[in-house]
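In what follows, structures are represented as structure tokens.
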Structure I
């Protein structure tokens, strides 16, 4: 029986639109032809583990530009890539009446503070395991075990929603139920199939 429902944040609770940010960087003279190489050069994983503070990350990004960047503008563009997924927020908040609801997200300090100020992430659910706070990122097993310890999760009674299949598979390897979230309606159907009672207006 499912007792715990765990949500990712990016592309689950909020839609992530990163292409405008990439276009902004290209316009600023940063070579984005090798996205994975660029992510490694600024150490995005280190940022999401909490090793690289957000302001340092932005300094590193600005240092790659061909001409000086306006840091306030860079910061605004870095923070503007999210859009609330209203029906997923409604689902998460509505499930709290019958289930323990948590967040488990790869996210840096700056994005977390921004989204928390807009949407109250820390108060939306019963608890949040943010990667920058715990020093581990998905799909590494450490972050799932940290969440289990933080929230006293029984893996067999826990379902995890994430948009990235490697993160879903890692949760399953830890003994969790997991749903590859691509569509809100499909996710609700998969929750129902696990016996999860959906809140109004989804009943």
Structure II
């Protein structure tokens, strides 16, 4: 089964606003996995180490996957910062995204409801500046073919979303294609048809089942 397609950040966002003298600074970035999300959070926390709170949330992959979510109130009252940030990210439908909200306390308490609105609202405002792009589900297809079939194969591949193509030349041509997973079964079928089945493929199981 092909991976789900979803949108991911194409740019980073910096946004800030003052609410009752407290300054809320938002950073939003593209983080492809949990490791990148944690590194992004660490960098922001180091940059604003003098702040009272660096609250955060991330969706480190497909937004439909609840296993790759994380958030922290970083000292704010339980449920007033990290979860509101995460709720806004989840509501955006964007994946592979991390938001860190830094707060410099201004001397006026906001109360739990005020904090929820401030953290969630700041991220919501920041997201208006976010540019997104579709994440292409990728797959690696490997094949071995005769030299005489290379022009045919190259011509077929021009009609597909090929992300990279590496070739090695020996007795035969060995090649590795990174492409849009959703297009792979049709591309492979077309290559087999135009070469009378004389191309040897090494395929992931999910692609083989669709041929």
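Since every read-out is calculated from the coordinates, none of them should be taken as a lab result. Just so you know, these numbers come straight off a predicted model, no measurement behind them. Cβ atoms are built from the backbone, for glycine too; each structure is taken alone.
Assuming -13500 is helix-only ellipticity at 222 nm (-39500 (n - 2.57) for each DSSP H run of 4 or more, over all residues; to 500) as calculated from a single structure, say which of I, II it is. Source structure for this number: I. Ranked by distance in nm of label points 7 Å out along Cα→Cβ at positions 14 and 174, structures I, II are topped by II, which has the highest value. For which of I, II does FRET efficiency 1/(1 + (r/R0)^6) of positions 6 and 70 (r between Cβ atoms, R0 = 25 Å, to 0.05), calculated from the coordinates, equal 0.90? Derived from the structure labelled II. Thinking of I, II, which structure, once mean count of other Cβ atoms within 10 Å over residues 54-61 is computed, gives back 25.6? Computed on structure II. In terms of distance in nm of label points 7 Å out along Cα→Cβ at positions 30 and 190, the structure with the greatest value among I, II is I. Comparing mean count of other Cβ atoms within 10 Å over residues 126-133 across structures I, II, the highest figure is found for I.
Among the shown structures I, II, from which was the value 23 of relative contact order in percent (Cα under 8 Å, 6 or more apart) calculated?
Values: I: 28; II: 23.
Checking each candidate, the match is II.
Given 0.65 as the derived value for FRET efficiency 1/(1 + (r/R0)^6) of positions 110 and 150 (r between Cβ atoms, R0 = 25 Å, to 0.05), which of the supplied structures I, II does it correspond to? Here the read-out was taken from I. Highest-scoring entry among I, II, by Kirkwood radius over Cα pairs in Å, is II.
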